[in-house]
Every structure is written in C-alpha cells, then in structure tokens.
Structure 1
C-alpha cells in the first residue's frame, strides 16, 4: 500500500463521541481513514459482507468485523432509519463514527450533494463533526479494481464543527449538511456537483 500522509490529526478530539464526515472516492477509503485516524473508527457496512459463504465469505466477514464495521441493510427508508439508529448507538458509547455524506462513491472525482443523515446524527447526539478529505484513494484502488496499486494518499482532518438545533427540522438538517459539505470541499479542493450521486 502507498504511503499515507495525514494532516490535522490533532483536530480529532481524543475522547468522547465524534463523527468523521468524509468525501468518498474508493472502496478502500474506510481502510485508509481507519489507518490515518488517531482513534478507532466504526463504519456501517453492507450486511451482505457479513453473510458470505465458504472460505471467501468467512474471510470477508472476519475482515469487516476486525476493523469494527457494523452490518446494516441498505436501500429502503426503514433500512436508512435503522442505520442511523445503529450509528447513534456507536456515538452514545463515546466512540468515533465515520460517514460518507455523499452516500456512495464519486465516479468522476466531484464532490456531490450531501445527504442529511450526518446532520441528524450531529444534532441528535451532540457529537462534533470533523470534516475529512481523502485524496488519491481513487488512484490507489480505482472503482472496479480489486487489488490496490501503489499510490500516495493524503488524509486531511479539519477543525471540528459543532451544531445545535432541531433534528426533526428538514430545513435545519439541510443547512447543517451543507456546512459540512462546504468544509469537506475546502479541505479536498474538489469541484462541487449540485446534485446527489447516482
């Protein structure tokens, strides 16, 4: 794996609940972010990763369990609600939770509009949001490639953002999410796309 250069690790509070909100360029992003962060980071992972059979299935399940991934069903509103509830449990335990507000990987390198789950988590838990920019992971492991190739990666942690307000308000969640995405954009230098990622 390539050398991982980190900037701003001191911005991650050493104790208490923290949300790391990052751009998303590659499958390997969660591995890179876990290696760069000064604390253990929990991410949600597709439940299918934990349900495989045979030797390969056991290895995949072992990997995702070992790195602290939490299984979650994807695709429906009820599943999204369950995912956020699971993430809230991680934060309520005083831990670090990683989230990609774009919802999926960017296939063209642009930063897409954020989904408001990150705002709901921040407003409900009171946890600070540390914006994160990943750079170079799309060349370390391009979309569709299984094996990483050597490439330098940079992980930038920004100053923590703290929010208050009504988590039930769609307008408040959108304002908070937009601020988080602006902070990620400032760190990453990515071109913005004013729509959700496909």
Structure 2
C-alpha cells in the first residue's frame, strides 16, 4: 500500500464518518425529543439509546484511525475518553498512560495498533499504550492469545503476502501509515503478550 493509497484510504474514511455522524446525531436528538414529550421508556428505548451511543463512539474512533490526520493535537483525556466509549461493554480494557497532547497522526497509529491487538484477544484482556523516548509501545495481554503468524508478519513486512480481509485492514494500513511518518513497525510476542512498537 503506497503513500497515495494511504491518502485515498483516509479520504474515504473521513467521508464515511462525516456522512454518518449527521444521521446518528439526528436519531439522538429524536430520542431526546421523545423523552421531553413524555414518551414511555423501556428496554426498547434503552436499546436504541445504547446503540446510538455505541455508533457515535465508533465513528469518533474510526474518524481518528481511518480519517485525515492533519496537524491536529489530541490530549490524553480526550484519547482516553474515545477509547473508553468505544470499548464500553467490551471484554478488552484499555490503559492510555500518556497525558501530554499527541499529534493525531501518532494517535492514528496507536488506534490501528489497538485494533490489531483486539484480534489477538478472543477471550478479552488488556491493551496498554506507553511512550518511551520517541517510541510508542502497544502491548496486549490476556488469558488466551490468538495470532495468525502470516497476518501479524504483515506489520513488520508488508510484502509477507497475507490475505487482508475487511476485518483485518488495520494490518495493512498501520505499516503504511507508520512509513509515512518515518517509523517502522516492530512486533514481539510470547505466550503471555504481544507488543507492537512504532
């Protein structure tokens, strides 16, 4: 995946997120209006409300991971909030340890690495983000690690030839986006954890 392909992918991601956020917001406004008119509440309304919240959180996450990064900075509290919302009810917990503002381009890499780590945690676990010097480390730990070696090799060797399905697109985009920033992705693993560095 070349530089122009990465740019095209981020343009598509931004367009999709932009077009979806308006109807999601409209549904949320409609729910608020129903509440104000005294419409009966119940499990059906709760389900709709929870689904709208989940969709909004995912769009916010996808906008950062797959949209145009630009020169924007994101603060630690904002990043933690996005990760918390997108992971609400999930079996994977997230620990973002860095408090200083980060370039959105770097947060994009971290979010893509997070999605890679999610695929390795079929029974849940924890994903931790750390920065030491100029290098980021994203570490996944869990009771069971499930790794497709060829897919994971794609992160450090994009020519590995793994079949990239829509569910695994982060494995193709992460190394390409890292290369744009002059970074190289490295992966190490053992029985207890897998670590992505960039």
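Any read-out appearing in this document is the output of simple, stated calculations on the displayed coordinates, not a laboratory observation. Keep in mind the model is a prediction, meaning the values are calculated, not measured. Cβ atoms are built from the backbone, for glycine too; each structure is taken alone.
Please compute volume of the Cα convex hull per residue in Å³ for structures 1, 2 and give me the label with the greatest value. Write out the running numbers ahead of the final one.
On the way: 1: 116; 2: 129.
Largest value of volume of the Cα convex hull per residue in Å³: 2.
Identify the structure, out of 1, 2, from whose coordinates mean count of other Cβ atoms within 10 Å over residues 105-112 was calculated to give 24.0. Write out the running numbers ahead of the final one.
Values: 1: 16.9; 2: 24.0.
It must be structure 2, since only it matches.
Using relative contact order in percent (Cα under 8 Å, 6 or more apart) as the calculated read-out, with 32 as its value, let me know the right label among 1, 2.
On the way: 1: 32; 2: 18.
Answer by label: 1.
To test your reading of the models, identify which of 1, 2 gives -10500 for helix-only ellipticity at 222 nm (-39500 (n - 2.57) for each DSSP H run of 4 or more, over all residues; to 500) when calculated. Let's see the in-between values first.
Working: 1: -10500; 2: -18000.
Clearly, the read-out refers to 1.
Identify the structure, out of 1, 2, from whose coordinates distance in nm of label points 7 Å out along Cα→Cβ at positions 41 and 81 was calculated to give 2.9. The partial results should precede the final answer.
Numbers: 1: 2.9; 2: 2.3.
It must be structure 1, since only it matches.
For which of the structures 1, 2 does the calculation of mean count of other Cβ atoms within 10 Å over residues 25-32 return 13.1?
Values: 1: 22.4; 2: 13.1.
Matching structure: 2.
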